[in-house]
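Student: The structures considered in this document are given below.
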Structure P
Amino acid sequence: MPLKYSIFTILKRPPVPMKNPVELMLPVGTREMFYAAVHNGADAVYFGVPHWNARGRTEDFSFDDVREMIRYARLRGVRTFLAMNILIFEREIEKLPEFLEAVIQLEPDAFIIQDVGLARMVKAIAPAQEIHASTQMTIASAEALRMAQKLGFQRCVLARELSISQIQSIHSETSLELEVFVHGALCVSYSGQCLTSENFGGRSANRGQCAQSCRLPYHLFVDGIEKDLHGKTYLFSPRDLCAIPTLDKLREIGVSAFKVEGRLKSPEYVAAVASAYRSQIDTGHISSAEQDALETLFSRGLYTGWLEGVNHQALVEGSFSNHHGQYLGTVVDIDRHYILVKSKLKPLLGDGILFEPAEKGNSAGARLYGVEQSPEGLILQFGMDFDTRKVEPGMKVFRNDSPTLEKELRKTFTGRENEKHIPIRIVLEGAPGTKLKLTLNDSAGHQVTVESEEPLEAAKTERDPGERCTKELSGLAATAYQSENIDVRVSHTAFVQDKLLRTLRQEAVLALDNARLQWNVMDISAARGKALLEKARTKAAAQKNADNKPTEITVLVRRPEQIEALEGQAIQKVIMDFDWGVDSEKPMARIRELGFKAGMATLRIHKPGENHYLRRLLELRPDFALVRNLGSLAVLAEKGIPLVGDYSLNATNSLSAEWFLEQGLETLHPSLDLNSEQLMELLHAAGGEPFEIAIHQYMPAFHMEHCIFAAALTQATGFPECGKICCEHKVEILDHKGARHFLESDAECRNTLFVGKPQSALKLLPQLKAAGVRKYRLEMLDDTPEVVRTKVRLYAEAIHGELDLDAAIRLVGVQEKYGVSEGQLFNGETWQDRKKG
């Protein structure tokens with residue numbers, strides 16, 4: 001009997017209210033990871049945009065892959081977010097409108113975005129498209145969130161360096177949704193502010209190509225003498241984040257989403273983390289087995305990160321940087337055939353066991369062949385190929401691999417019996433002379449009804465159809481649903497064919513699928529994206545009048561004593577970027593006495609409770625301010641002080657540059673992620689006149705909340721217990737290539753590792769002038785006044801055409817402790833992603 005839809009209604013009822021609902025979001029780097037997340041409790045998943053994946057070693061999904069995954073997840077009530085959280089260069093942004101139009105048509109729930117220009121482009125193409133501000137935007141205050149809200153962001157992934165109390169403060173001052181990382185690897189540097197990979201390996205973290213320089217060993221020199229770190233040479237490698245002890249508090253203060261890091265991890269890892277966090281969210285606790293899985297599958301030691309406040313002694317363990325797994329205990333005794341370990345935990349046969357020395361020495365590992373519990377501890381036995389003489393008493397013992405555990409976890413996303421199904425209520429109604437009607441309802445408020453085309457006939461024999469109909473209607477294993485309740489209201493006198501029931505069920509399921517897959521009707525137009533870009537470029541072209549502008553040189557000083565070296569120099573401006581406790585009032589007066597404009601730099605990060613720095617700046621009324629973050633820009637934009645934007649704002653294309661300039665900046669420094677070719681493309685598109693270029697600077701590598709001074713030179717957890725040790729010593733870091741770098745602290749105890757060889761852009765000077773750039777900056781670090789005087793004179797003469805460029809470069813290099821480099825400016829190589837698929 002053919003069918004037709006007689007009723008197809010979608011009743012949008014509000015979901016069942018829950019106490020402080022929160023979204024659990026899992027990472028996806030492969031299709032298996034996707035299924036592992038969906039079937040183990042994820043409320044949302046995130047994965048890379050095709051061809052723009054910010055994780056080079058993950059699978060690069062096709063458009064068809066993305067479409068299928070979005071459909072599969074949406075049917076099961078799981079949201080999908082597309083990560084495009086990288087900086088976009090000028091030549092790339094002009095090719096994006098058609099691409100974005102096609103991606104938006106795949107119907108993702110939201111895009112995760114770092115680049116301001118990209119955010120503007122997406123909102124121009126599809127104004128209704130939801131976008132989320134990536135943690136790469138370094139947003140750490142409510143003021144910064146106001147700037148993000150201007151761009152149309154509905155949610156912000158906060159910087160990971162915030163404590164619970166700081167997150168609570170931010171939440172109280174914003175209407176935006178807040179997303180917080182709760183599990184996975186921690187970056188030691190603020191996301192979006194790490195240039196270490198760029199400087200040490202030619203691979204930009206802001207382009208998803210992090211070389212993980214933070215996981216390498218380093219040597220520490222204090223006042224020129226190497227300090228014995230007792231094997232703890234992994235100075236910049238934090239323990240992994242595990243926020244399970246703080247989830248209830250995070251939910252109470254209003255966090256909207258819990259995010260897990262790990263698009264490069266395994267599907268088993270995703271399954272384990274999803275399951276554990278689902279349990280904690282839903283029941284308030286996790287089982288010991290779930291805890292074991294979290295530690296065993298991947299862990300550098302689990303810790304709550306910055307959520308419970310700063311603790312420089314606990315954040316970085318220091319003796320290793322790779323996966324170690326679950327800590328079992330310490331070695332007590334060794335024999336040719338067994339190793340005795342003091343431990344209350346019992347690993348499984350076949351597990352991988354790792355032995356680590358307490359300080360210096362070599363690690364050892366083997367697969368477990370036998371294990372017994374004795375009063376003295378665990379007796380571990382290994383194969384004949386393992387030399388137990390490699391192990392010594394006192395060594396730490398870890399369980400860092402478990403085939404048995406992984407096998408069990410794989411079942412959660414490979415077996416149909418473990419698939420996630422949406423509970424539905426089923427009602428079947430019919431009587432002789434009426435049409436058989438089937439209605440499906442889900443908890444999200446969708447209701448669909450289908451019915452037979454012809455009325456039911458009377459049965460020859462009266463009987464109860466309930467059991468037979470229930471069995472047929474519950475056959476939903478191949479669908480996204482499972483029956484929560486089946487109500488059969490069919491007359492005992494009606495004749496109902498099994499084939500009719502199956503067909504009716506299939507049609508109803510299809511109708512419910514369509515209802516659940518219905519998406520927002522969006523007005524999508526690539527033409528609007530093109531128009532936005534063309535408008536920005538046309539506006540820039542109309543303002544090109546740099547030939548009429550005089551050359552302007554600004555010197556950034558970090559020590560008050562450096563100011564005297566500027567007397568009589570052919571410069572125009574001076575920026576004060578001083579450390580903790582250094583007052584700027586007298587130095588500012590001296591700068592003005594020397595005939596220069598005096599500027600003050602904001603901190604690179606802006607967090608709750610730090611507006612007193614900005615209030616002090618406003619009290620002193622400098623001639624201009626160097627703005628380094630969105631929060632400071634929001635505070636200072638309407639205070640009447642001329643503003644200059646720094647490289648940390650990460651402007652890499654004409655759309656991002658235009659937006660920052662529209663927020664009140666008079667001048668903007670492009671992102672340091674740009675090489676010379678990319679920089680010139682930006683300048684030609686946006687005009688060189690509003691840009692300032694640092695022609696000499698010590699490149700910032702790590703910018704960290706973690707204080708190496710306190711961690712390595714004291715036993716203090718933070719300030720003031722550290723006794724301001726940073727003010728007493730000069731610290732240098734020696735990397736694996738034998739190069740030394742300078743460590744500096746700022747007024748909030750944040751550390752910056754500056755590359756030892758400063759970058760000089762003198763070779764680029766003719767091109768910069770031709771592009772209309774007239775503003776140049778020279779940045780000092782720990783230079784003596786004599787060196788400052790010489791360097792500034794040489795650069796000023798070169799910029800003004802009074803000294804040959806080659807001679808200037810040679811003479812400047814003589815002044816530098818470790819020479820001078822061209823940094824990444826003239827690196828034209830493109831790092832090749834080694835993607836799967």
Structure Q
Amino acid sequence: MPGIYEHLRIEKEPLVNDRRRIDRKIPAVPRGDLREHGQRLGDELLRASEGARRQPGAEDGRYILKLHYSGNLDISHLTKHGIEFLSQEDKSICIVFTSEQGLGEFADHLSRLGVPEGEELTYRQILLAVDGVGNWSREDRESWAVKQFGLPDAVTFRLDVELWPISMQHSPQRLGIIQTFEQWCLVHGVKHVDRISRDSLLLYRVEVNRVQANLLLEHRDVRMVDLLPRTGINYQQMDVGTDQLPELIPAPAASASRVCILDSGINANHPLLRPAFAEAESFVAGQGPEDEIGHGTAVAGIALYGDLENCLSARHWVPEVWLFSGKVMKKSPDMEEAVFDADTIEHAIDKAVSYFAGELGCRIFNLSLGNENSPYDGRHIRGIAYTIDRLAREYDVLFVVSAGNFRGTENLPRSDWRTEYPEYLLADESRIIDPAPALNAITVGALANHTATATEQRYGDREINELSPASEDQPAPFTRHGPSINGAFKPDLVAHGGNLASPMRRQGEQYKAIRRNLGVLTLNHSFVGSTLLKEISGTSFAAPYITYLAGRLLNQYPTASANLLRALLINHSNVPEACESVFPGKLHEKLRHVTGYGKVDHDTLFRSTEYEVVLMTEDSIENDTHQFYELPLPASFLRSNRAKRQLRATLSYCPPVRTTRIEYIATKINFRLVKGESLAEVQKHFKQELRKEVSTIGDSSVSNREITCQEREKCTVQSSVWSFKQLSPKDKWFVVVTRQDKDWGIPLCNETETYALVVTVNDRENQEARLYTQIQVRIREQVRLRDRISG
């Protein structure tokens with residue numbers, strides 16, 4: 001039964017509680033002989049100080065040190081010991097900077113540890129937490145790609161150099177860092193190609209020789225040296241007849257949503273794109289907006305039409321969104337792939353979003369690109385991902401990005417894609433690549449769809465030739481895995497992105513990847529005659545399918561925020577059973593590192609039905625408070641007789657971020673699904689002044705829940721499903737939303753932070769369900785009651 005009703009809006013109860021605050025003292029790390037501990041650290045500080053003074057850039061008397069620590073380090077009071085916080089690099093490394101005076105103060109305090117005479121040291125627990133003192137070394141500055149591939153062999157080459165993002169982007173201190181570094185580059189002949197400065201990112205693209213590169217790898221102000229990004233997009237084309245295409249394709253409605261494809265450009269003259277094409281702009285120096293390689297056109301076709309195989313078979317080609325094109329990639333001069341511009345990709349994306357969102361009103365951006373030189377290492381989010389997280393908040397836009405393609409390494413698969421699937425999907429080599437770790441975007445991995453290659457179709461069941469590791473709706477053999485920072489689910493969603501197969505008859509060649517006829521159908525940019533369509537595989541072509549759904553959602557709910565779009569899409573996703581079967585036993589706990597929340601179910605994405613009702617709201621919340629939503633569940637849903645029912649809740653928010661903090665996000669908003677006989681009863685568990693009388697209440701019906709609150713709280717879009725067979729009409733059900741800013745994040749956050757909440761109520765087994773009508777009545781009753789109380 002198709003959805004026939006508009007989703008319903010709900011409102012929070014007028015009651016708002018302060019969050020229960022717990023004053024936690026950071027416990028001291030036990031160290032045994034304190035004097036010995038202080039002397040050892042003092043010796044290490046002396047050696048580290050000598051090394052810091054020798055680093056290029058340290059001539060101004062400012063030094064950077066690396067502290068190894070255990071437990072929780074009290075970052076806010078490091079200045080009590082002569083050092084200032086700069087960055088957390090992981091859960092055991094803190095970067096600080098100091099001066100000659102600060103070095104002396106730090107050394108003095110270490111020397112007084114365990115000494116019975118003299119003043120008691122304040123904030124002694126900081127010194128006890130420190131395990132060791134050292135320098136940020138060349139090895140620390142080498143990115144994954146530099147470690148993996150080394151510096152380029154050319155006489156001169158380009159590198160991306162990230163500096164420590166001290167202070168804010170327009171502060172005198174930041175401007176001083178920029179001026180000093182650029183003067184150093186000038187003196188040493190380092191050519192400055194481009195620069196991007198943001199609050200949590202200070203990135204240069206430079207042209208150097210090997211001697212200069214080695215100097216940068218020792219420079220005090222350099223956080224990381226990286227190779228230039230590369231995408232490595234390869235594909236094969238397949239001609240498809242177009243005799244079934246209509247002569248006239250209608251244009252979208254004037255008010256239709258605006259979707260921007262940030263890619264290699266779009267061929268605006270393609271007959272299937274022309275009616276919906278709005279505007280194009282190039283952000284690649286010296287190039288026009290046209291698509292020379294075809295990647296952007298292929299992405300645009302899926303973003304516009306979704307499943308093109310269905311369109312072709314149904315002869316239904318009706319664009320529902322307006323397409324905009326921002327060219328940020330170009331054709332490689334050496335091979336058939338799309339590559340990033342010589343300028344920093346972050347800068348190009350920044351300018352593109354400023355233009356298309358800020359001036360033209362685009363609300364959804366598809367970014368099907370990835371930097372294979374930057375697999376996520378579990379530490380900081382940087383580069384393109386950070387840029388996207390910042391822009392998503394600044395412009396309230398939805399970014400849909402691809403997880404990246406794993407093309408195999410020298411060691412994986414060792415011999416056979418098929419026999420080693422799916423274990424290699426969880427290997428370090430197949431981790432998601434920048435910008436897939438972005439928390440404020442939707443990251444999309446790929447599912448397989450077709451399984452018969454051209455050879456298999458030709459020979460049928462006569463002989464075994466080429467076999468795919470993955471069946472339909474199982475993870476594509478090339479999709480990459482998460483999680484993102486602190487264990488956040490990535491990818492968020494999966495969609496069809498193609499497949500590959502291994503040759504089975506040629507001994508020793510099973511490691512080869514065959515893709516012909518296993519991709520998704522989309523548009524051919526260099527069409528001639530009947531070659532308007534082609535097939536292609538990659539996570540690049542899974543992402544635009546989610547963009548397509550998001551565009552249609554925005555048509556249905558044109559005032560929806562990016563938060564609400566994310567929440568609606570995630571709230572309607574499920575991990576396919578075919579994926580579950582691929583990850584049995586111990587592998588199952590890693591399933592969501594590959595699939596995230598799963599594949600979007602279209603049944604009630606756009607409209608509710610009488611047996612499945614979607615409730616949604618957008619609101620804002622202050623720091624350290626709770627907000628309560630009583631779910632308008634009718635008696636028919638809460639009946640006590642046994643029957644399967646379901647509640648699904650999803651919350652989405654878009655926090656400010658900082659790359660110098662291991663937590664990354666400045667605030668955390670989360671939710672709990674709870675039950676009780678009344679709002680007053682539930683309130684007691686959250687109310688500040690009653691905290692001594694009652695215990696904290698967690699998620700209700702934990703045994704019936706799919707994803708724990710601890711798992712979902714790591715994400716900025718959080719979802720879980722509760723399944724019930726028996727309920728009580730006496731109970732009322734509430735969603736409680738809570739906000740808690742990090743201490744360091746308070747200056748970055750707004751007084752009220754926005755969020756979206758979506759709840760689906762499902763009673764599919766009730767053949768006589770009138771759930772939508774009954775919930776609508778309950779909402780009206782709640783509104784009348786609130787009005788009576790407020791009046």
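Only the coordinates and a few stated rules stand behind these numbers; no lab work does. Because the structure is a prediction, the values reported are computed rather than measured. Cβ atoms are built from the backbone, for glycine too; each structure is taken alone.
Student: Taking distance in nm of label points 7 Å out along Cα→Cβ at positions 500 and 532 as the criterion, which structure among P, Q has the greatest value?
Tutor: Between P, Q, the highest calculated value is found for P.
Student: Could you figure out which one of P, Q the value 31.1, 112 for Rg and Dmax of the Cα atoms in Å was computed from? Could the numbers behind the result be given before it?
Tutor: Working: P: 31.1, 112; Q: 28.1, 94.
Only structure P yields this read-out.
Student: Something else about it: Looking just at mean count of other Cβ atoms within 10 Å over residues 220-227, which of the labels P, Q belongs to the structure with the highest value? List each step's numbers first, then the result.
Tutor: Values: P: 12.8; Q: 23.1.
Between P, Q, the highest calculated value is found for Q.
Student: Something else now. In terms of FRET efficiency 1/(1 + (r/R0)^6) of positions 100 and 764 (r between Cβ atoms, R0 = 25 Å, to 0.05), which of structures P, Q is highest?
Tutor: Greatest value across P, Q: structure P.
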